[in-house]
Structure formats: structure tokens, C-alpha cells
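As C-alpha cells, here come the structures.
Quick note: the coordinates plus some simple rules give every number you see, no bench work behind them. It should be emphasised that the depicted structure is a prediction, and the values quoted were computed from it without experimental measurement. Cβ atoms are built from the backbone, for glycine too; each structure is taken alone.
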Structure P
Amino acid sequence: MSGDRRPIGVFDSGMGGLTVLRAMEAALPEESFVYLGDTARLPYGTKSAETVQAYALQATQLLLAAGVKMVVIACNTASAVALEALTEALAPVPVVGVIEPGARAGVAATRNRRIAVIATEGTVKGGAYARAIHALDATIDVVQQPCQVFVALAEEGWTNSDVTAAAAAHYLTPLFAGGDGPDTLVLGCTHFPVLADAIRNAVGCGVRLVDSAATTATAVRSALAASGMAGDGNGKGGARFFATDAPERFARVGAIFLGRGIDAADVTLVDLRP
């Protein structure tokens with residue numbers, strides 16, 4: 001019996017979700033993907049929950065039209081405020097967010113039962129990571145820190161600049177000062193993995209970093225197996241890209257997050273506005 005050759009749909013407000021796509025391509029080489037970056041309306045992290053829900057519904061309608069078998073919300077903000085609405089609206093198409101896998105990995109990693117979460121302002125304000133972590137273990141102490149500037153630094157490709165190091169020290173040093181700070185740091189924004197070196201330098205080698213991109217790829221593999229939707233490697237393979245603004249910039253900046261080049265000619269410009 002052949003596998004399900006339909007692609008997996010992935011969306012984010014911009015390019016950060018390409019870190020999730022990168023992890024899934026590595027973990028699921030037999031699958032093909034359709035990626036949508038809503039670059040005309042980024043960032044989602046500073047917008048209201050109602051606005052993000054509306055944008056997420058529009059994004060997933062495009063993915064469904066592309067024939068996807070599953071939707072991955074490769075955006076922490078959208079996962080925090082729109083996962084429930086999308087799960088209901090898209091049923092029976094499975095929907096996977098990035099927060100629950102990241103929370104589960106954080107709980108598994110901590111030894112002193114103290115976890116720090118860095119994310120966008122919207123994700124922190126919504127408290128989704130704290131809720132997800134406490135749903136798994138109510139005794140864990142969770143501290144959260146919005147790091148909005150990290151998004152801009154990542155998109156500029158300033159992964160190891162002096163400015164990035166200064167921003168990391170500003171955000172993170174107060175969280176990990178002293179000997180009783182968190183021993184685990186969840187990177188609660190898909191932009192942040194490309195800044196991992198600067199973050200590591202700021203928090204020290206004794207703190208475990210949890211990348212929600214890698215943990216989401218594992219969750220997607222499990223969901224595919226559970227639903228009988230795993231591919232067999234005989235489909236088209238690779239990835240198709242859509243953006244709502246500036247395909248050339250998407251290709252240039254997206255390469256930072258995807259870890260390989262993207263040809264601007266392969267990025268289709270779309271309009272999600274109703």
C-alpha cells in the first residue's frame with residue numbers, strides 16, 4: 001500500500017517558521033511541503049488575538065487549496081491564540097502547533113524544575129507556554145521574557161553581531177543571575193534558533209536550550225503515523241513557497257532560517273485578503 005503523497009502545509013507570519021520546515025525536512029525526508037509566509041502582515045507577535053486568528057484562518061485556506069494533508073502552525077503566536085480555532089475549522093485535517101511540543105520537551109529537560117521561556121510579546125502576554133508546561137507538571141516554576149528585538153536581529157541575519165550579543169545579555173542575564181535560576185530555556189519563537197550561539201553565550205553552558213522547531217518535527221512524525229498519512233518518498237518531494245509580500249526578500253532572508261538557498265523565482269506571491 002502506497003503512502004499519502006499529499007504535501008504538509010506550513011505557515012508563519014514570515015520567515016521564522018522556516019526553521020520548523022528545516023527540521024521537518026531533516027526528520028521527514030519522505031515528505032513534501034507547502035510553506036506560506038504572511039510577510040505582508042508580519043509580525044504577528046504584536047497583534048491582537050482576534051487579528052491573528054483571522055490571519056491564520058486565511059493562511060490555512062490557501063494551504064487547503066494547495067491540497068495539504070496536515071497543517072503545521074510554525075508560529076508560536078498563532079499556535080498560542082489560533083490552534084483551537086484552526087483545529088475546529090479544518091477538521092478532519094490534522095493541525096499541529098509548536099507550543100505543546102516545546103513545552104513537553106522543556107518539562108523533560110529540566111532537572112531543577114525551573115524553566116525560562118523567551119518569545120514575542122504576544123506569546124508571553126498570552127501565557128500559552130506557562131499553561132502548557134503546567135498542564136504537564138503544575139509544580140514547575142516558569143518565568144517568561146519577551147524578546148521582540150530578537151526577531152528583527154534574526155531577519156537581518158545578525159546572528160553573531162555585537163548588537164545581538166548585547167541584546168541577549170540585556171534580556172537573559174537577569175533571568176539566569178545567581179545559582180538558583182532556571183536550568184532550561186525554551187526558545188518560544190521560531191526566529192530564535194538562528195540566534196542560538198548568542199543565546200548560549202549569554203546563559204552559559206549549564207542551561208539546556210529547547211528548540212521548538214526540532215520538537216515539532218518529532219510531533220509531526222508521530223501525528224502522521226497515528227493518522228496513517230505518512231508519505232512514501234515517491235511524491236514530488238521538496239518544498240513550494242508562497243509569500244504575501246516581497247518574494248525577493250523572502251528568498252534572501254529565508255535562506256538564513258532554512259539553511260539553504262531559495263530561488264526568488266520559486267516563491268509565489270499571493271494575496272490573502274478577503
Structure Q
Amino acid sequence: MTSTTDQSPIETFTFAGNRMRVIDLSQRLSPATSDIEVMPHRIEYFTHEESAKQVSPGLGLTTDHWLDGCAWAYERITLTTHSGTHLDAPYHYGPAGRGGSRPRTIDEVPFRWVMGDGVVLHLMHCTKERGIREDDIVAELDRIGYTLKPYDIVLIRTDVSRHYDEPGYDLLHPGLRRDATAYLVERGVKLIGIDAWGLDRPMDVMAAEARAGDREQLWESHKYGAANEYCQIEKLCNLDTLPAKQYGFQVLALPVRIEAASGAWARVVALVPEA
């Protein structure tokens with residue numbers, strides 16, 4: 001089944017007494033992207049007529065009892081908690097945190113971490129081999145004249161999201177190196193997002209370096225987050241539609257509440273005040 005409409009990622013309306021431009025930063029989970037995912041998902045669509053046939057016998061009914069022979073439509077989805085646009089909890093990064101304690105699971109992440117002022121950093125020029133380093137973050141913040149504060153939500157724009165439905169999407173992005181992630185977290189950032197498959201560099205680059213002897217860099221930003229807790233959003237999109245000055249908006253990234261889980265799906269939006 002395919003959507004009959006291609007909804008705009010931007011809507012404008014009055015919310016909480018303010019005129020807002022609401023930008024959808026979330027990818028659409030679709031059967032069309034299942035085969036190219038590293039961890040494939042499956043979506044089964046059940047029609048109104050099919051459900052009428054399924055439930056009627058247990059109710060002592062026939063499909064003729066239903067108006068037009070139709071009950072309800074529904075879907076059955078098989079996927080991981082890291083399918084589509086999602087938040088990673090600190091527990092995803094490793095089993096032991098600071099002092100040996102267990103890192104937070106997704107149901108333990110505070111609202112304060114996932115609702116805040118946003119800033120988008122344009123780092124499309126960085127390569128996947130070198131990755132995004134601390135000096136890249138500092139230079140971009142200096143360029144736009146922005147000083148980070150605690151609980152800012154930092155969005156990394158790579159524009160790899162344009163290839164979301166293409167094979168090899170997971171191997172294209174310039175991910176964050178440990179020093180870049182540490183720079184953000186040490187300044188009180190608790191949520192980092194990226195418009196790519198993952199926050200670290202692609203697996204092919206890291207695996208090659210690990211085979212050559214450098215094990216420290218393998219999944220280094222994720223590993224950093226077990227002891228130095230922060231969350232990350234992966235598979236964002238539409239970061240090119242955010243304000244030209246790259247800040248002055250808010251981000252809402254509310255994960256589904258799943259007990260003891262390492263991550264969860266989220267509908268991530270940016271709220272941009274209209275003048």
C-alpha cells in the first residue's frame with residue numbers, strides 16, 4: 001500500500017498563542033525502504049474488509065452485519081527500535097556507565113533532554129573518512145556566531161538524508177568523532193541529531209581502521225555516551241528547511257515509551273516562530 005498524498009514537511013498555524021512554522025524532521029517508515037536497511041522492517045496492511053472477516057466469527061457475526069462489510073483498517077509491523085527516525089538511549093551505547101552503573105534506557109530519559117532550543121550545524125563539507133572533529137564544530141559555531149548552552153539540541157546537517165531510499169545510504173555520512181561528541185556533551189548538550197544512518201562514521205570506514213589496528217575509534221561516539229550520558233537522533237531529514245541563521249527555533253523529539261529499551265521511534269519536529 002502506498003500513500004495517496006505527499007504531505008508537505010512544513011505547516012504553519014497558531015500554537016500556544018504563537019504563530020509557528022512546524023517542520024517535520026522525521027523520515028517516513030515505508031515498505032519501500034525495507035530492503036536497503038541494515039536491519040530490515042516489514043509492514044503488513046490489513047483492509048477494512050479483511051478485518052471484518054477476521055473478527056466477525058468470534059463475535060457471532062457475519063460480514064453482512066458491518067456497514068458496507070467494513071470494520072477497521074490496521075497494520076502489523078515488524079521492526080527494531082532503531083528503525084526509521086529514532087532516539088538512542090545511553091543504554092544502547094554499552095552495558096556499563098559511570099562507576100559501573102547501568103546507563104539510562106529510553107523510558108528513563110527525561111523530557112528536559114528531548115525538548116529544547118535547536119541549532120543546526122552545516123557540516124556537509126566533511127568527509128566520511130576523517131569524520132567531523134571538534135575543530136569542525138568550533139569553526140561552525142564561530143561562523144554562525146552561536147554559543148552553546150546546556151540542553152541545546154544540536155542537529156548535524158550532512159544532506160545524506162537525500163539518499164535515504166538508496167542502497168548504501170548507511171555508508172555515506174561523515175559521522176562524529178569522539179572529540180566532537182565530547183565537546184558538545186561537556187557543554188551540557190544532552191541530545192545530538194544527524195540526518196544520516198548513524199552518528200558515528202560509517203561501519204565500513206571504522207571496520208577497515210579496526211582491522212588495521214586502531215580499535216579505539218570503533219563506534220567511538222556511541223561508546224563515549226555510555227559513561228557520559230547523552231541521547232542521539234538518527235535518520236533525520238529536512239534540515240535544509242531550518243532557518244537560515246541556523247538557530248532561533250525549538251525541537252521536540254519525543255520517543256515512544258518502551259520499557260527497558262535501548263531506543264525508540266520518534267516524530268521529531270522543529271518549531272520556528274513566525275514574525
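Computing distance in nm of label points 7 Å out along Cα→Cβ at positions 108 and 244 across structures P, Q gives 4.6 for structure Q. Largest in Rg/Rh (Cα atoms, Kirkwood Rh) among the labelled structures P, Q is structure Q. So helix-only ellipticity at 222 nm (-39500 (n - 2.57) for each DSSP H run of 4 or more, over all residues; to 500), computed for just one structure, reads -14000; which one of P, Q is that? Matching structure: P. Determine which structure produced the value 1.00 for FRET efficiency 1/(1 + (r/R0)^6) of positions 148 and 172 (r between Cβ atoms, R0 = 30 Å, to 0.05), calculated from the coordinates; the candidates are P, Q. It was calculated from structure P.
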